[in-house]
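Derivation of every value follows stated rules applied to the coordinates shown; laboratory data play no part. Just so you know, these numbers come straight off a predicted model, no measurement behind them. Cβ atoms are built from the backbone, for glycine too; each structure is taken alone.
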Structure I
Amino acid sequence: MLALLATEEGNHATDASESVTNPILPELFEMFWGAVAFICLYLLVRYVFLPKIQGTIDKRAATIAADLEAAAAAEAQAKGATAEFQDQLADVRAQAAAIIDQARQEAEAERHRLIGRAEREITALRDVVESEVSREHDEALASIRPQVTDLAAAAASRVMSRPVTVAEAGPIVDRYMSNPN
């Protein structure tokens with residue numbers, strides 16, 4: 001294998017000495033047309049495509065700036081509306097608190113009025129009931145007085161072993177029935 005490589009190297013050495021041309025370096029004609037194509041492409045990009053691209057970029061930047069300004073204005077408006085809403089809410093809460101306080105005061109006054117009226121009615125009913133109880137008590141005492149007098153006279157007659165009349169027992173029964181203490 002080394003022999004084959006050596007033979008190949010020898011062949012190349014004889015060819016290289018005959019004509020020295022660089023395979024990487026282009027010819028002058030190719031370099032000229034490459035430079036012309038590069039300059040045309042550069043001018044086309046610089047004066048045709050780049051202004052259109054730059055115009056689109058500028059338009060997009062202006063749109064973004066306008067959108068940002070509109071968003072900032074909307075945010076400021078929303079903050080103002082929120083502040084106004086908070087103020088209105090505070091006013092409504094204050095009014096509600098005032099209405100509730102007024103209702104409490106009115107309810108308390110009505111409560112006191114009703115309690116006073118109920119106490120007056122209770123007092124009037126108590127007086128009526130007490131007078132009825134007193135009258136019933138007096139009627140009951142009056143209705144049982146003759147029977148108690150008869151019973152007391154009979155009991156006194158047995159205890160004393162002598163006859164006690166109703167006329168004698170009557171004043172004693174009346175005294176004890178009118179003052180039970």
Structure II
Amino acid sequence: MEAKVVVLGPQHKEAKKNFKCSSDILNKYLAHFALQDQQKKLSVCFVLEDAQNDIIGFYTLSATSIDAKQLLDEHLLGFHTHYRTLPAILIGRFAIDRAFEGKGFGKKLLADALKRCAKQAEQIGACAVFVEPKNKVAQDFYQKFGFQKLEQQQKMFIPIKQLVAAFRGFH
């Protein structure tokens with residue numbers, strides 16, 4: 001099946017309503033708030049669509065920051081800094097339609113998100129990509145891609161340096 005990742009737009013009006021993942025909160029977000037957040041410059045929503053413009057899955061990217069002490073105390077960054085907070089990128093929402101689960105689309109979508117993050121880090125400062133998995137299944141999924149869990153938190157991260165090295169040569 002041919003599928004491509006594009007920025008969510010007005011052309012997805014019907015497809016947004018038809019999207020059904022396992023989370024009602026994410027279904028509602030895509031249907032009612034994703035485009036609004038994008039217009040307010042709070043996040044950008046990327047959708048994986050098929051040839052009929054049906055939405056297979058989506059994710060959002062936004063800027064965020066993290067307490068530097070937390071990363072330094074856990075020796076997770078590999079460098080020292082005098083800054084209190086460090087710039088990062090957040091994959092805020094991530095979902096695959098139930099009809100497409102288990103078919104590799106989650107991997108394709110996350111790979112696209114991580115490539116975009118690595119590329120953006122060449123343009124703006126960002127030391128890591130963060131996610132906040134809502135359950136064990138999501139946590140295990142991100143861990144397979146190299147995300148590390150922060151102690152006593154739901155957050156996970158992957159250093160930008162690791163992404164840049166992984167995607168070097170892929171453009």
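Quick rundown of the values:
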quantity	calculated
Structures I, II, by distance in nm of label points 7 Å out along Cα→Cβ at positions 121 and 153: label with the highest value	I
Parent structure of the calculated result 18, given that relative contact order in percent (Cα under 8 Å, 6 or more apart) is the read-out and I, II the choices	II
Origin of the value -32000, where helix-only ellipticity at 222 nm (-39500 (n - 2.57) for each DSSP H run of 4 or more, over all residues; to 500) was derived from one of I, II	I
Among I, II, which structure scores highest (criterion: FRET efficiency 1/(1 + (r/R0)^6) of positions 145 and 161 (r between Cβ atoms, R0 = 25 Å, to 0.05))	II
Of the structures I, II, the one that 28, 16, 16 was derived from, the read-out being semi-axes √(5λ) of the Cα gyration tensor in Å	II
